[in-house]
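The data blocks that follow each hold one structure.
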Structure P
Amino acid sequence: MIEDASKEFLEELLITPSPTGFESAGQKVWKEYVNQFADTVEADAYGSATAKLNTSFDVITVMLEAHCDEIGMIVQHITDDGYIYVNKLGGSDSTIARAKLVNIHTKDGIVSGVTGNTAIHLQEKKNGGGTQPAWKDIYVDIGVSSKEDALKLVQIGDPITYADEFDYLSDNILSGRALDNRIGGFMIAQVLKKLRERRDELKVNVAVLNSVQEEVGGYGARMMSYRIDPDLALVTDVTHATDTPGIDNKEHGLIKLEQGPVIKHGGANHPKIVEYLEDISENKKIDIQHEATSVRTGTDTDSIFYQKTGIPSALISLPLRYMHSPVETVSMKDVELLIDLMTESVLGLEPDQTFNVLD
C-alpha cells in the first residue's frame, strides 16, 4: 500500500504546474522529496534532476527515468482588445482547448483566464458544434478590454496550463491533468524510497532521473543520460489504455486498466532486459501486460538508448486513459505494481551484470 505521506507528495506534484520548458516549480517539489532518501541530488542547467544511491565504484549503474513536463499552451499574441492568442506546448489537442479555465504563469504569479468558446446558438453549425479549431483560433479571455491592460498582467511567452486538478473516481482510480508524466516522477521516487529501505539487498549503483522537455523531443533525457552514462536504463512513462469505447484493438492492441504495468517489445527496448523484466515479474508474481513497438516508443527511451556507445534500455509503461487531456485516468493498483516491478528488478541486478543480445 502507498503510504499517506507518499500520497501527499503525489498530490503536491499533480497540482504544481510544470509545462514543458518551464518545469522548475515541479522539479523543486520532486528534489525536496527525494533528498530524504538519496545520497546525492543534483540538477543540470535546464532542470533535469537526478537522485543517486551510491554502492561502490566497482559495480554497474542502473538509471531509472521518467519525465516531469506536461503539455500546455503559451502566450503568442495579444489583440488591441486584450484577447490572448496562444500556441501549443507539446502535443496539446485543440479539440478540447475551448471552454476551459486556464492559468497563465507569469513572473508575478498566476493570472486566471478562460479559453473562449462561441455559444452553439451563434455558430454556423448547430448540430452539436463546429469543426476542430486551429491553434491560431484559440484565445484566452482574462477579463480586460485593452492590450495595455493585458500587458500589465501577462507577456508574450508566458506558459499556460489548464486549471483542472485531480480527483479520485473510486478508491483506486485517479483522474486529472498532467498524470502524463508526473505519475512517472512519483513512481521512480517511490522506487528510490523502497531501495533505500532495502539497501542491504542492493548490489548496484542507482541514479533516479526526472527529466525535462520530453513532450518536445526528449531533450532532458538526452543531456542527463549522456552525463550519467549508466550501464542500463529502465524508463517509465504512460501508455494508452485501449479498453474504452471507440478504440480499434486490431490497430492499437489491447491494454487494460488494473491489469498491471506494460512491458514494451521492439524498437529501443533491449530484448535481454525485456526478458529479464519478464523473469522478475514471473518470479515475484507481479502481473504485467505486453505491447508492441513499431518504430519508436514515443518516450524518453528513444532518447536514451543510443547515447555514447549505447545504453541497454527498456520501457515499463503505466496504462492511462484519455492521454493529453485534463481528465487523464490511471489505476493506483497499476501504479503499485509498477513500483514493485521496478524495485525488484533493480534489487535483482548483479554487480557486474551485462546485457548483450549476442550472449
Structure Q
Amino acid sequence: MNKDARSISIGVMGCGHWGPNHIRTFRSLPGVDVNWAVDKDGERRKHVSSLYDRLRATDDFHEMLDDKSVDAVVVATPTSSHYKIAMEAIEAGKHVLCEKPLGVNSNECHELIEAAAARGVVLMVGHVFLFNGGILKLKELITFNDLGRIYYASAVRTNLGPIRDDVNASVDLASHDISIFNSLFGSTPLVASACGHAYLKEGIEDVVFITLTYPNDMIAGIEASWLNPRKVRHITLVGEKKMLTWDDMASGSVTIYDKRVIREPYYDSYGEFQLLAQEGDITIPKLPAEEPLKRQARFFIEALAKKNATVCSGERGWDVVRTLEAINDSIRNGGAAVSIESHETVYN
C-alpha cells in the first residue's frame, strides 16, 4: 500500500442511488481516495465523472479489480448481485464493504466469510443505521442500564416505495431493524414468526409484520412496508426503569420517558400490591450531527488497520440473513414460529 497522503484506494461498484454517496463520504476522509466507479449505465458513469476528478468510470468490473493499487471495493448493487461481486473482489485480494444484506441466503454469506478469512481481507456489511447518532445513543443507554431490563421493542419502517424486484420488504427494510436490535440487545433472536402479503407484485411481499423472540423473554415487533403513505423510521423501547423512542424523521430523534410501572401496597393490606403507572420527566438528549454514512466510512478504514470489522463483520451480517430466512420461512408457512441458528448467540 502506498505511504503518501492518500494511500488507501477504493473502487465503488454500482453508481445508482447509494454509490455516489459512498464516493462522496470516502473522499471526505484524510488518507483515502476513490479512484474507480463501475456501472453498466453510461448515464450514471457520466454523472459521477462530472462530480469528481481523478475518477475512472468504467462498465467493466474486472478492469477495476485488475488495478493492483485498489485496496478495497464497495459493493452498492442490487442484493441478488452481492455474492458474485463480493466474491470476485475477495478473490482478487481486495477488502470489501458490501451493502446490506450480505447475500440472498446464509450459504452465500458463509462462503464469503470463509473466502475473506482465507485471503486475509476484511469483509464488512453496510448496516449504516448502526452508525446513526440516535441508535448510538440507544446503545449507550442500554449499555449503562439506564432503562433497566428491556421488556419489549417495536419498530416501524414504512414508505411508499421504492419497490424492489429482487427481494421483499423484510429483506429490504426489516434487515435494518434486525441489525439494530441485534446490536442493542447483544444477541441474535432465537425465534421468528411473520406474516406478509404481496399486493403489487406476485411473490414479493410488500407488507410484512414480524415478531422476534430474543433471550430473557424479550420480544421485538417490526412492521415493514413499501405500501404506506408516510415515511416512518421509528423504534420504541420499553424498559422496567424508563422508556424511549427514536424517530429518524424528527430533529430530536431520541426521546427518553421517565415512565414505568411500579408495585404499591394497598392501604388496607401490605401483603397485597397493585400496579401503578409512574410518570416523570421527558428528556431529549443532544446528539452528534455527523452523517452516519461518514461514520461508517471511517469505521471501515479503521477496520482495515485492525483487520476486524467487529459490529459490522461478515458474521454479524450472516446472522441478519439467517434471521431473514427464518422470517420468510414463517411467511410461507402461515406465520409458524421458526427457530434461528445464529453464528454467535450472544455478542461480545
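For mean count of other Cβ atoms within 10 Å over residues 67-74, which of the structures P, Q scores highest?
P
Match the computed value 1.00 of FRET efficiency 1/(1 + (r/R0)^6) of positions 155 and 171 (r between Cβ atoms, R0 = 41 Å, to 0.05) to one of the structures P, Q, and report its label. Derived from Q, not from the others.
Once relative contact order in percent (Cα under 8 Å, 6 or more apart) is computed for every structure in P, Q, the highest value turns out to be that of P.
If distance in nm of label points 7 Å out along Cα→Cβ at positions 91 and 323 comes out at 3.1 when worked out from the coordinates, which of P, Q was used? Attributed to the structure labelled Q.
Each of P, Q could give Cα extents along the principal axes in Å, for residues 83-130 alone, but the derived value 28, 19, 16 comes from Q. Between structures P, Q, where is mean count of other Cβ atoms within 10 Å over residues 27-34 highest? Looking at the calculated values, the largest one is P.
Each reported figure results from applying straightforward, stated rules to the coordinates on display, with no laboratory input. Note that this is a predicted model, so its numbers are computed, not measured. Cβ atoms are built from the backbone, for glycine too; each structure is taken alone.
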